Each structure stands twice: as C-alpha cells, then as structure tokens.
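In what follows, structures are represented as structure tokens.
No value in this document is a laboratory result; all are computed from the given coordinates. Worth saying up front: this structure is predicted, and the values here are computed from it rather than measured. Cβ atoms are built from the backbone, for glycine too; each structure is taken alone.
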Structure I
Amino acid sequence: MLFHGNSLDDRTSKSMFRIVQFKIPRDQMDHLIEHSPDGTRRFWDEAGEMALRDGFYLSPPMSTTSKQFFVAEQYLRSLVGDPPHLIEDITADYKLLRTRAPQNYDYGYVLEIGKMQGEFGEERLVAMPKKSVAYQSGRYSSGMYTPIDCS
C-alpha cells in the first residue's frame with residue numbers, strides 16, 4: 001500500500017481496502033451442509049464462527065487482503081462456483097487507522113490489515129467499526145500510541 005504523509009493514497013484505499021463478510025442464505029447453507037459436509041466444514045473453519053441473523057449465516061468481518069478471506073473464499077468457490085453474490089462489502093462501516101500500539105491493545109473488533117517499519121518502530125494498519133473508533137483510540141492513547149486516521 002502506498003503512503004503519502006499520514007494517510008493512504010486515496011486511489012489505493014478505494015481499490016484495495018475492503019472489509020467484507022460472507023452472507024449465505026440459511027436454506028443454501030443447509031443444502032451445502034447436507035450435500036457437501038466436508039467442504040462446508042472446511043469453509044466454516046476458515047471463515048470463522050458463523051452467526052445466524054435474519055435468515056442468513058454471517059461470517060465475522062475480514063479484510064479482503066487477509067489470508068483468512070483468500071482461503072475461505074476458495075473453499076466457498078469449490079462449493080458454489082463464483083461467490084461474489086455471497087460476499088457483502090461492509091467497508092463503509094469501518095475506519096482505517098495507523099498505530100504503533102502492540103496487538104494486545106486491540107479489542108476483538110479490530111482487524112489488522114498490515115504492518116510496516118515506521119520512523120519510530122513497527123507501525124500497524126488497522127480497521128475497526130466506526131462506532132468503536134473513539135473507544136479504541138482511547139485505549140491506544142492510554143499507552144501513548146495515539147493513532148492516525150488513514151481513511
């Protein structure tokens with residue numbers, strides 16, 4: 001990813017940075033479980049704990065640049081073919097931040113996008129729900145790791 005000053009290059013953030021979740025109708029998932037139990041289990045193991053809401057199985061949010069997404073998407077592809085209609089883009093609900101805070105400062109909703117060497121040590125690019133930015137930023141700041149907004 002390209003950095004310019006304290007923020008991601010706008011073209012890069014719009015083309016590469018995506019937070020998604022798998023969203024599979026319950027009846028389709030029931031069919032997969034019945035007819036392809038091994039493949040469905042492998043997909044489920046990689047995608048993370050699926051929650052049933054409003055007739056859909058939803059995976060935890062993940063970055064499209066993560067290994068988790070690539071592996072889970074391949075398992076899903078082996079089950080249903082081309083799966084874009086089963087992937088929901090939730091990027092608009094997330095903020096992208098840069099921090100030097102260690103990973104143990106992250107709450108469970110923080111997604112690590114990547115790491116890089118900064119002028120003062122390792123820096124991390126993280127995404128989190130917009131509604132949690134103030135709270136998580138306070139956590140980072142408590143350790144003198146004030147984050148930088150990169151959205």
Structure II
Amino acid sequence: MAETLREKIIKAYVTRLAGILTASGYNINAGASVYRAQITINPDDLPAIVVWPKPEESKENYNSNFCDMILRCEVMAAFGSTNASIVQEQMLGDLKKCMLISSTPITYVDEISYVSGGPTEQPPGEDTVTAIFGEFRIIYHETIGDPYSQ
C-alpha cells in the first residue's frame with residue numbers, strides 16, 4: 001500500500017529521533033526507545049521519546065496544497081540525583097538539535113521550525129522521572145487531489 005507524503009515525513013522524523021544517543025554527541029540516550037502516539041510507556045524503557053502527529057492546515061497555491069502540520073515530541077527520562085531541571089534542559093536541547101539539523105534535510109519537507117516546548121512540569125519530590133515536549137511546524141506540499149506526490 002502506498003504511503004502519503006505526510007506518513008513518509010512522520011516516519012522519517014521517527015527514524016531521525018532514534019539517533020538521539022550519547023554515542024552520537026547527545027546528552028541523553030532517548031533515541032533508544034522512540035514510539036509513535038503511545039500513551040503509556042514502561043518505566044523500564046526510559047529514556048524515551050513519543051511522537052504525536054497533530055492535525056494540519058492547508059492552503060492551495062497553483063497546483064499544490066501547502067500543508068502545515070505540527071509534530072509534537074515528548075521526551076522522558078529518569079533524573080536520579082541530578083536536578084530535574086538540568087535534565088529537562090538537556091533533553092530539550094537534544095530534541096531541538098536533532099529535529100532542526102539543516103545539514104541532513106528530510107525528503108519532502110519544505111520547512112521546519114521550532115514552535116514551542118519546555119518542561120511539562122517539575123516532578124514532585126518522590127518522582128524520579130521528568131519530561132519535556134517540543135512542537136515543530138513542518139511545511140510540505142502535495143499535488144492537489146494526490147497526497148502521494150509533490
């Protein structure tokens with residue numbers, strides 16, 4: 001079965017996020033466990049990233065639909081004896097660095113930008129896990145009436 005351009009883009013970013021590993025120069029090994037639209041994550045699988053494709057908007061221009069979608073990424077990790085805020089900032093930095101790499105563009109993506117993000121909240125004293133989110137605007141175009149081609 002053919003995949004839409006949107007599906008190809010989402011899969012490409014899921015694959016890219018799997019590269020967030022300390023061996024690749026990142027702070028947290030969150031890329032070891034990347035999930036798509038999964039609500040519950042086993043604590044044994046942390047650190048982890050969950051990717052949430054959001055609704056998109058579209059504008060016609062000539063023979064193309066220019067689609068504007070948000071991809072929300074949530075990163076979770078245990079913080080141990082390190083201050084949770086420090087771990088949150090490391091995760092946010094890793095996420096931005098990975099998603100916005102300009103030297104290796106994702107096929108079909110016309111533009112990507114960071115929209116919002118940060119800590120979801122500060123964990124209470126007994127918690128050992130913290131999280132952040134980042135939302136990225138992805139603009140791509142497709143042929144009107146054919147979401148499989150540009």
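Source structure of the calculated read-out (helix-only ellipticity at 222 nm (-39500 (n - 2.57) for each DSSP H run of 4 or more, over all residues; to 500), -10000) within I, II: I.
Once mean count of other Cβ atoms within 10 Å over residues 48-55 is computed for every structure in I, II, the highest value turns out to be that of II.
With respect to FRET efficiency 1/(1 + (r/R0)^6) of positions 40 and 136 (r between Cβ atoms, R0 = 25 Å, to 0.05), the largest value across structures I, II is given by II.
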